[in-house]
Structure I
Amino acid sequence: MNLSSKLLEEAVNAFASLPGIGKKTALRLVLHLVTREVETVDQFGDAIVKMRREIKSCKVCHNLSDEELCNICRDQRRDQQVICVVESIRDVMAIEDTGQYRGMYHVLGGVISPLEGIGPGELTIDSLEQRLAAGEVREVVMAISPTIEGETTIFYISKRLKDLDLKISTIARGVSFGGELEYADELTLGRSIVARVPYQRQE
């Protein structure tokens, strides 16, 4: 891509480094910003920088937050006795969009995948166990993508929690096996949460 400006080229390359954005889309975005008022672009840039510098990981559930605790963990109207375990922050957003779940969350930060070098120690399983050790939670909902790695993760966590007095359930398989949770439509995902089933632990 031959551009007349080095500054333009650097901006295009910066946008193109984002996932899902190719050079043509990046160029279109940059050309749009070039036509805006400088103050508008400053506000855009400041918002991105401020977000990156100040956003935190919730110290309880590991969701993104502006403060030590995220809005969900601070909301006393939610069911504190149910924790939905998910792979990523995007999954929290997907489930929240369904409007079908009013419990708490725990973000693992991925799934167990030996081929990618991700073991239990790389996930937030220890902090999940610590949350549950208090004995105030009655149900853990495994809302993890139905893939081989996801099933392995559910199995591993259920083994870790087997001595605790709580119900372990999984989302109903309206979500197809091998699919990614964040790409499921809201209706299917919502029904899967509502129609969750007890997890059959294999010894």
Structure II
Amino acid sequence: MGRPARFSTDDLVKAATALAAEGGPASVTMAAVARAAGAPSGSLYHRFPERPALLAAVWLHALETFQEGCRRKLSVLPALEAAVGTTHHVVSWSRAHPDLARVLLYRPGEFDSPRWSEVDRARMARANGEIGALLVRVADGLREPGEETEHALERVRLAVIDLPLSLVRRHLLGGRDLPEEVVELATDSARRLLVW
């Protein structure tokens, strides 16, 4: 029976995430992650055959962790509570997971997504597609009489994506923690945007 691995995939992704949060995607090199995890480079290459696979693991871990809560909140009824609850989730999750939130402030292309495997690109497309479909459902539930569907969807995107992410970005990229009152500010602003 072989010895259990000293360094799990989760350990390596966690070390890579911390590097990305601190120095951006460029800081996530195979050598830097091995050093940060205290792991031999062979452990890293055993799990990630090349750097784009490691970058995909970091990005997708952050994305899927974040979107798990988004899916729950967006599935709530009525639609207004789904939207406001999602806004609350975006900011409160970012407060609780600042390193993962900092990763998601970058675009997938900055994590070399064109060179990810087809499997990883499909994972990202599937995850984003599910969230997109839920946003459409919420927007349909909030659409005012005579309002175009696309206009309602833009209002929802503004309330649950653009507004909370601008608050998260300003604080986290400024090197500050997110204060608790930002959660309520985002939530209150979203409700005001969505109730005409």
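To which of I, II does the computed value 5, 18, 17, 22, 24, 12, 2 (P(r) over Cα pairs in 5 Å bins from 0, in percent, for residues 90-137 alone) belong? Computed on structure II. When Rg/Rh (Cα atoms, Kirkwood Rh) is computed for each of I, II, the one that comes out at 1.07 is I. Across the set I, II, distance in nm of label points 7 Å out along Cα→Cβ at positions 10 and 146 reaches its highest value in structure II. The value 0.00 for FRET efficiency 1/(1 + (r/R0)^6) of positions 34 and 114 (r between Cβ atoms, R0 = 25 Å, to 0.05) was derived from one model only; which of I, II is it? Matching structure: I. I have 16 for relative contact order in percent (Cα under 8 Å, 6 or more apart), calculated from one of the structures I, II. Which structure is it? Answer for the origin of the read-out: I.
Out of I, II, choose the structure whose coordinates give helix-only ellipticity at 222 nm (-39500 (n - 2.57) for each DSSP H run of 4 or more, over all residues; to 500) equal to -22500 when calculated. Considering all the candidates, the number was obtained from II.
Output the label of whichever structure in I, II has the greatest value of mean count of other Cβ atoms within 10 Å over residues 50-57.
The maximum falls on structure II.
Quick note: the coordinates plus some simple rules give every number you see, no bench work behind them. This one's a predicted model, so the numbers in the text were calculated from it and none came from an experiment. Cβ atoms are built from the backbone, for glycine too; each structure is taken alone.
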